[in-house]
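Here, each number is a calculation from the coordinates, and none is a lab measurement. These numbers come from a predicted model, not from an experiment. Cβ atoms are built from the backbone, for glycine too; each structure is taken alone.
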Structure P
Amino acid sequence: MRIIRLSIAFICFQTGFTFAITTEEQINHYINQVEIPRLSEIYPDAAISITLNNLAALNYLPDCENESIQINNQRPDATKRTNYEVSCDSPTWKSYVPVTQSIMIPAIKTITPINRGQAISKSNTDVGEVDISSLRGHVYTKKNPPYGLIASRNLRINTVITDDLTNQPTLVKKGDSVLITASSGTIIVRMNGVALENGVKGQQIRVKNTSSERIIYAKVVTDSEVLVNY
């Protein structure tokens, strides 16, 4: 993956007197004007904070003669830790400042234990903030809730629900009576059938046509309908 380097230079103008901006102040300005707006575009609902580490090392850097430094984020794709490359042209020097980022996003989490196979709903979940760097998989939000899905394993209280913790519910069970809908262009034919295996929404399962006794594969549409395309 190609790494995009973001850089910015801050220049102090003279207006009859000298106004010196320290290296730390310039880095904080870079954070507020460049990095936080950039991350806010990627994570629009997140609460973002960025902390500089090892600030004592900045005290040993010589002042830039033109009072301007260049700053590059070494890992712009990072969600937790990165380094800022800080450099000066005159005198020539380069240093690296470790940075810790906190990106807190609102996500759906459990408020009661949820057993494996149990349905996830509004009654057993709520919205809470979570650090994105601690997550595996994609989280569910108020705009994309997991309601109606089932837990793929036992979930404790305050577990952030991700896509790897959920499964589609079984809509059709083996032995259920279903309506088989067969379509070809504008022609639609419907007939009765029986499911020969369990199926979730969108899954192809074996179904027996009760009139012809023919066994076909059909896609689960609802808890009572399957679809065949010819």
Structure Q
Amino acid sequence: MPTRSSGLSCDGIAGGPALRASELAFSRAGRPVFTGIGLALGAGGLVQVLGPNGSGKSTLLRVLSGLLPPAEGTVSWHGRTVRAGDPAYLQSLAYLGHADGIDTDLSAAENLRFAARLAGLQPPPHAVHAALARLGMERAMQVPVRTLSQGQRRRVALARLALVRRTLWLLDEPLTSVDDQSASRFHDLLDAHLGDGGMAVIATHRLLPGGGEVLELGATAPASR
């Protein structure tokens, strides 16, 4: 059955939320995945999207990122409706899906430098080192990614968040294959991001520390708390 939500509010800033989703619906092969999803997110705001596999968590993030068009409803950023390829919106967000999105033939440092160049940045070596160190990957920064474990690859992908600063994080199961110590490093990174006025929507199977709003997707109507 499709998921329906009455909406969430995490305004957190004067003048209303930066990110707003209103009455979002999405269908796949003619079958509703979710309907009536709404959220509002301002500076320092966090929404954790919970639900079992197939409940629409990943799809919702793709809709919020502009990668998929909603069947109904709108996504707006600072009051403007988001369109596919919207440059102002894309410059404000960091999206991390199930795939790490890194080149396994490059080293960890090379992957971060490449991500920075795509964002129009040329970070000095110490900035790349510091970003990898935030996730405990500084000792393997020159190692080809193909030789790393899946958890280490995920940490390289997460280190891009520390190097290329974006206001809005849309993260799909960011801690997949990550051990407890590395998860703690990510939580510290997330806390700093939110403390600096950033915001995040995170799809996860279990609640992360840090609070925020919770949107539960599943076979029955989600609970918003």
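Here are a few things to note about the model shown:
- Identity of the structure behind 2.6 (criterion: distance in nm of label points 7 Å out along Cα→Cβ at positions 132 and 156, calculated), options P, Q: P
- Entry that produces 17.3, 50 once Rg and Dmax of the Cα atoms in Å is calculated, selected from P, Q: Q
- Given -1500 for helix-only ellipticity at 222 nm (-39500 (n - 2.57) for each DSSP H run of 4 or more, over all residues; to 500), calculated: source structure among P, Q: P
- Origin of the derived value 29 (relative contact order in percent (Cα under 8 Å, 6 or more apart); candidates P, Q): Q
- Structure responsible for 1.00, with FRET efficiency 1/(1 + (r/R0)^6) of positions 116 and 188 (r between Cβ atoms, R0 = 41 Å, to 0.05) calculated and labels P, Q on offer: Q
- Structure responsible for 13.9, with mean count of other Cβ atoms within 10 Å over residues 28-35 calculated and labels P, Q on offer: Q
- Each of P, Q could give FRET efficiency 1/(1 + (r/R0)^6) of positions 44 and 60 (r between Cβ atoms, R0 = 41 Å, to 0.05), but the derived value 1.00 comes from Q.
- Calculating distance in nm of label points 7 Å out along Cα→Cβ at positions 68 and 100 for structures P, Q picks out P as the one with the greatest value.
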